[in-house]
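> What follows are several structures.
Only the coordinates and a few stated rules stand behind these numbers; no lab work does. All values derive from a computational prediction rather than experimental measurement. Cβ atoms are built from the backbone, for glycine too; each structure is taken alone.
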Structure I
Amino acid sequence: MQVAGFTFIRNALKYDYPVVEAITSILPLCDYLVVAVGKSEDDTLELVRSIGDPKIHILETEWDDSLREGGRVLAVETDKAFQAIPAEYDWCFYIQADECVHEADHAAIRAAMERYLDDPETEGLLFQYRHFYGSYDYVGAGRKWYRREVRIIRNNKEIRSYRDAQGFRTASGRKLQVRPIPAHIYHYGWVKHPAAQQRKQQNFNKLWHSDEVVEERVGQAEMFPYDGSEPLLRYDGTHPAVMLPRIRAVNWQFAGDPLQARWTWKDRLSNWVERMTGWRPGEYRNYVQRGSR
């Protein structure tokens, strides 16, 4: 079994993306790894090169910033990296620049790839998610946070990144058949210094919306308002080892308080149903989940 990783990045330093941590978190599971590095306004290319692992292959790209509808440019850049993976690799492990895998899950991930290697009906592997918000001590608990997503796919070049690169479908638009595995993706996109988060939001929203809409939604404030209203849960587990230096270097205060969260009645009802049945009403699923075996 041979495994290739792939990801994409632009302006990692400017917007404080933990892309080095993301890449190194999956490197032990990969025999080859493609990083599509977009033309940047900072030293992102040198940052990726500094990892210095011979398994890493850099693909220099230029983003089409006219693809603003639905974050389409993110899927285009994902596809560039995926298409650059040679045919001899069986599985392809996708990691975004603000995601990491915990080393404690490596054995389970490798076991799942081996288990389903010869099962043609398994087109991908489905991970659980932990979305950190404002601080490394809290995870988002509201309904806007997706619980699961596909991060390992077969090296089938008929598969495409879908919409804003959250997941995948075939070129014909069919959802992938996937198996759930006992492993998590740690998502750190909402844990940044408030100034870096605000810069990211001003830029990131331009991938979806007009300048006028971005101005209305994000504005020109210098700091992102972590105002304590986001529904949160305290996280008492461990983080991937690759993230520990970044966690130790935290230089901002987060005033989040799970007890002060403003839950809507719909969220409260959804939470109750999920606790009772395991089913989340209205959950978005861009895949067909098959049972594990």
Structure II
Amino acid sequence: MNKIGIIGDLINNAYGRARRAWAAKSLEAYQELATLQVAGGSDYLDVNIDNTNRVSVTKEEMLAFLPDLIPALQEVTSVPLCFDNPSFEFHQTALAAYDFSKSAPPIINSIAASRQRLDDIIGLIKQYNASVIVIASEKFDGDTSSACVSAEEVYHTARIFVERLRNQAGLTNNQIFIDPGLPPVGADTQGLVNMGLDAIKLIRADKDLEGIHISVGLSNFAWGIPKHLRATMERAYLAVAGELGLDFSISNPDHNPSPLPLDNPFVIGLKEALQEGRPADGESIAEAGFRQASAILALVTEDDDDDDW
């Protein structure tokens, strides 16, 4: 199994340290978060200073702060950044403030079928020769967009975006990251975790997509799992998905986001639980999904004193 790269996600107001840094507008606190994540093995640093359910941030506040924040981060590390926001203006401002002489090109996180000003964002990607994360779990649906409901739809969406990025922005495959989607496993009653895993297999089987990166937002996966087991659950998923071809995750470096061994009991248990989520003949996705949820619950309530875990 190849190494799974880390896009460190601690500069995000979902975390207390980032909220405190934002409240104080402390560049030094953000620099500490950057150096901490680099020491933890991060290959990129995600920059997300948007709203959460605990803090209110306006677009104007974000745009005003980025020209100070980005140089401050680049002052303490040459690790490239990953600009995380759906807004064209956010990426325009972030790219203008980025010093390409200090770091490799950044990642634009993200583009998707639902994005406003999609062509303009792709234009920025071309102008700055930036890498990009594609949210492939949303498909084009006429003039609108909708959620993908099968691995084939995720794969088809990935193909559409890869072709578009190659033709419109001149990107090569290794500048493109595909996110097949990763919901919280404890609440997944619609087979979405398996959908993402199956999409990874389809993408990796396509020779035309050779060199594409596949990444997920890992911190979502263990939401709702007992806190002391969340890092273990995340690492178990990395083992399962890494075996299929996942090669990056947006994750918390404090959780040591590296795959567990494939023979680890938690990895085996996760594989078995996800298999329960695959409908048998005549069975609905929801029926299988609730069986999967029960298996996940049983997995995380097992005696976790086992040193192998």
Structure III
Amino acid sequence: MINQNYLVIHPEVLEALQTNKPVVALESTIISHGMPYPKNVETALSVEAAVRKEGAVPATIAIKEGKCYVGLSQDEIEFFGNEKNVWKVSLRDMPYVLVQKLPGATTVAATMRIAAMCGIKIFATGGIGGVHRGGETNMDISADLTEMSQTNVAVISAGVKSILDIGLTLEYLETKGIPVITFGQNEFPSFYSRVSGFTSPLRIDHAHHIAALLKTKWDMELKGSVLIANPIPEELEVDPVTIETYIQMALTEASKHQISGKEVTPFLLKYIANHSKGESLEANIALIHHNAKLAAKIAVAYYS
């Protein structure tokens, strides 16, 4: 049984959970490691507002003072947006960060685990981690995928980050038995772009149909997540050829500076944002809002 002493649940979130109202979990790495201040705080607050507008309660998740916080106040979001020494926390880091009482921003995997601890079923993010390029030899595979195979929390994202090997990631998700649905189109999206060159395993066009699938899966005790890929709006996508050029440049720089482990993704995203003159950052913000809205609609349908 999970020790509830590790949880600090915001009163608004707690009331929603106790009365079976829709809640959407949100990660905090985007605040501490995803974009510069004050854009990070503005984005976090506006994403929460987007969830509320669709009729659900937002629960931004982070770690602070030896506790897992489920739902942050505006002051706490400001803290994570300003603080320089915030850990990027995946599953392996959680016990250390909690015991040392360090501030930690949670990745997809850690956010899912904490959401599951208090019964939240729906989670919105930008893009999930996956199999890195060269993963067939270097075995660089995100813990996000392992967590998705065992945790009953649906993930709404813009696909997988385009810096990854999308084909290998889809193969890995299939191996782990994780349903992959693309919302409203047949092609699996590639984060900044609606296209990837890969056909989506499944397509669903309505939020209430996705909610019905989630209920059916978990009612049958089929353990694990469902990945719902939500393509970025067409008018906001970045040309995939342009993005690929920046990715190759970023990978070269990362290798040159021996960037490795959990530092790779934030380094690549920052490099791409700087060299695309902010275009990728604006696309990133747009797709997070887009995903939060769909997640809230799915959550409302799930609890109706």
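> Suppose mean projected area of the Cα convex hull in nm², for residues 102-237 alone works out to 10.1; of I, II, III, which structure was it derived from?
I
> Thinking only about distance in nm of label points 7 Å out along Cα→Cβ at positions 134 and 206, which of I, II, III has the largest value?
The maximum falls on structure III.
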